[in-house]
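Nothing in this text is a laboratory measurement; each read-out follows from the coordinates by a stated rule. These figures come from a predicted structure and were not determined experimentally. Cβ atoms are built from the backbone, for glycine too; each structure is taken alone.
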Structure 1
Amino acid sequence: MSLKPKKVSEIKKIQKKMYSKTREDLFDVLSEKGSLEDAKKRARKMYQEFLDAKISSMSAMVPATRVFELVEELEGYLNN
């Protein structure tokens with residue numbers, strides 16, 4: 001899993017500019033630089049790679065998470 005070099009440099013620029021997990025416009029800023037669909041695909045692929053390697057403990061799957069499943073579930077509610 002790797003981002004295109006251009007996107008990595010853009011993300012680093014964002015990080016240098018007042019990065020905060022509580023920043024109210026963080027999702028909007030990141031959405032301008034990338035795609036939610038691409039992020040979900042990368043997350044699902046990373047998670048599947050761990051499963052394919054017979055690693056099933058979430059604590060051993062760092063940095064993979066299953067947040068993409070939550071996002072997809074919430075999208076279902078938002079799209080109805």
Structure 2
Amino acid sequence: MKTKTESHEVSLLGSEIELMMADRQALLKLAGAAAKFVDKTDIAKLPMSVIPLAEALAQGLNGLSEDTLHEALQSVNTNR
């Protein structure tokens with residue numbers, strides 16, 4: 001039998017998991033949009049001052065697992 005404290009802790013944990021899942025969905029949409037942006041961007045047309053930022057964005061996207069990137073792209077495709 002759970003104590004009142006344990007029930008409260010379980011409730012708090014459940015709330016934290018819900019927040020994390022919402023954040024994950026928002027981050028997937030962000031990553032998906034960023035991936036599409038990088039794909040469509042002609043780096044030769046970017047100002048020199050922006051190129052390091054574009055490269056950092058591309059490196060971050062390349063660091064994602066294939067499954068995560070696929071899920072990110074799907075989240076952008078389904079929410080147009």
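When distance in nm of label points 7 Å out along Cα→Cβ at positions 27 and 59 is computed for each of 1, 2, which one produces 3.1? Show your work: numbers first, answer last.
Working: 1: 3.1; 2: 1.9.
Only structure 1 yields this read-out.
Among candidates 1, 2, the computation of helix-only ellipticity at 222 nm (-39500 (n - 2.57) for each DSSP H run of 4 or more, over all residues; to 500) that gave -19000 used structure 1.
Matching task: 25 is the computed value of relative contact order in percent (Cα under 8 Å, 6 or more apart). Pick the structure from 1, 2. Label of the source structure: 1. Could you figure out which one of 1, 2 the value 24, 18, 12 for semi-axes √(5λ) of the Cα gyration tensor in Å was computed from? Label of the originating structure: 1.
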